[in-house]
Every structure is written in C-alpha cells, then in structure tokens.
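Once you scroll down, you'll see the structures, which are given as structure tokens.
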Structure P
C-alpha cells in the first residue's frame, strides 16, 4: 500500500482576547463533491524536517510567514484515502488506497490577511465553537479541540 507523509499547522491568532482559528477550504476532489474545511498541510520533501515542511506549506498556502510554533504540541493524524482519475462521472476510476500520516504543529500568527493558493477556494478565521462545527472530518475536529485545550491549559499563550 502506498504511503504519504505530510506536515502542517493548526494556526490561530488572538483578537480582543478571543482565539480565532484558520480554516482553509479545499476544492472538491471529484465533480459533484463539496470540498472540505481543514488546515494548511503538505508533503514532506526530501531533506526537510517536519517543522520546515509545516512552515513552507503554511507560507505557500496562506502567505503567512510570521509563524510562531508553540512548543509542546505536535500531533499525528492518520487516515486512508484514494483519488479518482480518468473519465468523468460514473466512468471515473479509483486509484489504490493510500495510507497518509500528517504531523500537525500548533502555530500562532499576528497576520489576519491571507493569500490562499490555487488548491483552496476560501478561508475563514473562526472562534473555537464555530471552527469545530465547520471543520469537515472527525479526526480534524479532535485535533482542533486538542489544540484549543492545549492553549487553554497554558494560560500564557
């Protein structure tokens, strides 16, 4: 089974004492699908550390360069996926299943302005309750909740 390794970041900023989390809208992978809301992430390239990948991917996907990685939070997300390829509609073929591991860091920015990449169709800054509702996948919701709990437990962040 093919494997992929990626790294990314759960990004937040603080405004008037409220933490806002950045969600990116990924374009649908197949016609007729709605796409998904999640976090900035991408493939670890040869010779890169996971943190270097996360910083590079965040910069490429959001334009954010003033990223402060919060020490003590590093979580692993694992899942299986497969892409469709080829023809349109019912004639589309499915590729083999891929096992994906994504290492997520927690990161803070002061930057509110986002310049999304071509792989995204939108972004939102949301407080935790709204961000949890908007996040598409169950494992991503858990990551977001864990990140927020980590921040709350460390009152100095």
Structure Q
C-alpha cells in the first residue's frame, strides 16, 4: 500500500482496523462524490491509499487564510465553517459536512489559502497531500476538470457573498 511521504504533526498512520473502516467509508463517499465519481476502480484505490487520518476538535482550524496550502481534506464526520477575511470584516461562506472537500483551492492552484476553515464540531478527515493528488489528477483529467469547476464555483460564490 502507498503511504504519504510525510505525515504532519497531529496526523498518524492508520491502524489496520482503522484503515479497513476508513477505506469502506471513503469508498462510499468517493462513489457518491461528484468530484471522485468519474474515477475507475484503480483511481479510487489510488486516492484511498494516498490519504491519512486527521482529527480536529471543535474550534480547531483546519486551514487558515493566507497560509500555504499543500493538503486538502475530505470530511468524513463533523461540520466545519468556512470564512474569508475582507477589508470589511469576516464573510461567512459556508458550513460543510460529510463528503465535502476543503483546502482544494490551494492544492490545485498552488496559491495561498483563500479562506479559514474551522471545526464547528469534532471533525474526522481523510487528508491528501498535494503531490499525491497531483498524481491522480495527472492520470484522470476528468477529475482535474471537476475540481477546477468546483474551485471556480466556490470563487464565484465567495465574490457574490463579499459583494453582498
């Protein structure tokens, strides 16, 4: 099985029983996900094997606006709040839960994080490092296209919310 090159502080390798449960749960989410649905069985396996578990407590920040973005998260359990800071103050963008991806804008673009994502509850995620996701996107251009469309839609939504 492929493992991420490095697991950051707060992350850890999965125990075998956790891996089996995560694979089953992630497979369900991926099969239902608009983003990953176009992957064949090999692509789903690659995505599953490249992830690692990250858990956040209520109030923890998953990603902070302005930080470098080299990891995206697939929310397995829990709920997060997405906000962006503007000269006029913070703008609430969304509340997201099971099956949602966060951090994908920076992973795809290489740009700084565009929003801060905070755990509203305890949150379990599958985390994916940029270099692993890039491998999947290189092999599956349809997934790249869907991810780019998601990024564009979120950017439009953000602009609309900022402008009021």
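Computing helix-only ellipticity at 222 nm (-39500 (n - 2.57) for each DSSP H run of 4 or more, over all residues; to 500) across structures P, Q gives -13000 for structure Q. Work out which structure the value 27 belongs to, where relative contact order in percent (Cα under 8 Å, 6 or more apart) was derived from one of P, Q. Working through the options, I get structure Q.
For the structures shown (P, Q), distance in nm of label points 7 Å out along Cα→Cβ at positions 16 and 128 is largest in Q.
Given a value of 0.75 for FRET efficiency 1/(1 + (r/R0)^6) of positions 64 and 96 (r between Cβ atoms, R0 = 41 Å, to 0.05), point me to the structure among P, Q it was derived from. Derived from the structure labelled P. Here Cα extents along the principal axes in Å was derived from just one of the structures P, Q, and that gives 48, 34, 26; the source is Q.
We did not get these values from a lab; they are worked out from the coordinates using the rules stated. Source: prediction; values computed, not measured. Cβ atoms are built from the backbone, for glycine too; each structure is taken alone.
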